[in-house]
Structure 1
Amino acid sequence: MDADALAGGFADPAIDAAHVFRDVLQAMARPGRIARITGVSPPPGLSIAAASVLLTLADETTPVHLAGACDSVAIRDYLRFHTGAPISARKEAAFAVGDWTALTPLDDYALGSDEYPDRSATLIVEMPALSGAGARLTGPGIRTHAHLSLPEIDAFIANARHFPRGLDFIFTSGDAIAALPRTTRAEAV
């Protein structure tokens, strides 16, 4: 393991992870809201926000799929050291991280079941940028509607049809984070 994998984690893991956990909860509770996360220095190919989410939510019982540019030795070593999370294939992943092209098609990820919808995957989508423009979002946690730049619309419309099963999405770009839980409806504007 490269010495760089040992660096770049939270300075105060308990406190920093608690702040990130709250930020993730707020993002899921208020779809389309963009927040900022700081506190880690991940290896190249993994944003600050994506690394912070994984260091907070993943542990040795949480399979993580690394897609595309996120599947590097440096990122594997970083996650193994800081979280102990096993690297997995798409079908076994609780979390998957990568850009949209690398994460698609979405058919291979766990959607949960009607009895256990929580056994679905959460995809952490690395984006070039996040903005409050684009797709129109409605659903729980949104007073009337919100807007968020999404990589496409059709996949999110199809995902909503699986409810209560389905994928949850966390979008990251640099230190920015936003979320689209399966309960949110997206439509083109």
Structure 2
Amino acid sequence: MTSPEVPFSQAAENNKGPILQVLQQHCQAPGTLLEIGAGTGQHAAWLSAQLPHLQWQPSDVAENLPAIRHWLSQSPNPAKAPLALDVTDQWPSGPFDYLFTANTFHIMAQSLVAHCIAEGCQRLSPKGVFMVYGPFNYDGQFTSDSNRQFEGWLKATDAQRGIRDKEWVEQEFARHGRQCLTDHAMPANNRVLVFG
């Protein structure tokens, strides 16, 4: 890939530090981590280098794997080669000690979010944690004007996209025996919800 072809996410660059602080709290024990929807691969490359005690397994739809491989090749890091993962298709068997996903729940249709939670929880070790970064609504209300505007953009792009209600996400996890352990406030009106 040449430089103009390499996907770059400014948001991933901006939020990697705050996300690392949360992961350092919840991923202290050595273990396996499956990243769902690794996107450009920036998080996989940088976060795995900061957390070398984790076996970091990035995954995404097949068309995004070249970008992830590129980012992983740019710096020393312990991340594994990315796996092709469509949430509706075959998942790696696991079990995983940690699951992490950033900025995916508002991109997927709500039915796919529910499917992702179900499949992820099945592959999570009994004491494992599932960490979800992104914007969320509370009691059906937007937490900021910028999130309200972002929702409008999402719906204009695809009517099935949208910022999910935290309470609905909690209900879906509860159906699979997992509860919200922590709700971390993050920059730019985002959160990290930690389920275990």
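One of 1, 2 was used to compute helix-only ellipticity at 222 nm (-39500 (n - 2.57) for each DSSP H run of 4 or more, over all residues; to 500), and the result was -7500. Which label is that?
It must be structure 1, since only it matches.
Suppose you compute relative contact order in percent (Cα under 8 Å, 6 or more apart) for every structure in 1, 2: which one lands on 18?
2
Using distance in nm of label points 7 Å out along Cα→Cβ at positions 55 and 167 as the calculated read-out, with 2.6 as its value, let me know the right label among 1, 2.
1
Every number in this text was worked out from the coordinates using simple rules, so none of it is lab data. Fair warning: this is a prediction, and the values are worked out from it, not measured in the lab. Cβ atoms are built from the backbone, for glycine too; each structure is taken alone.
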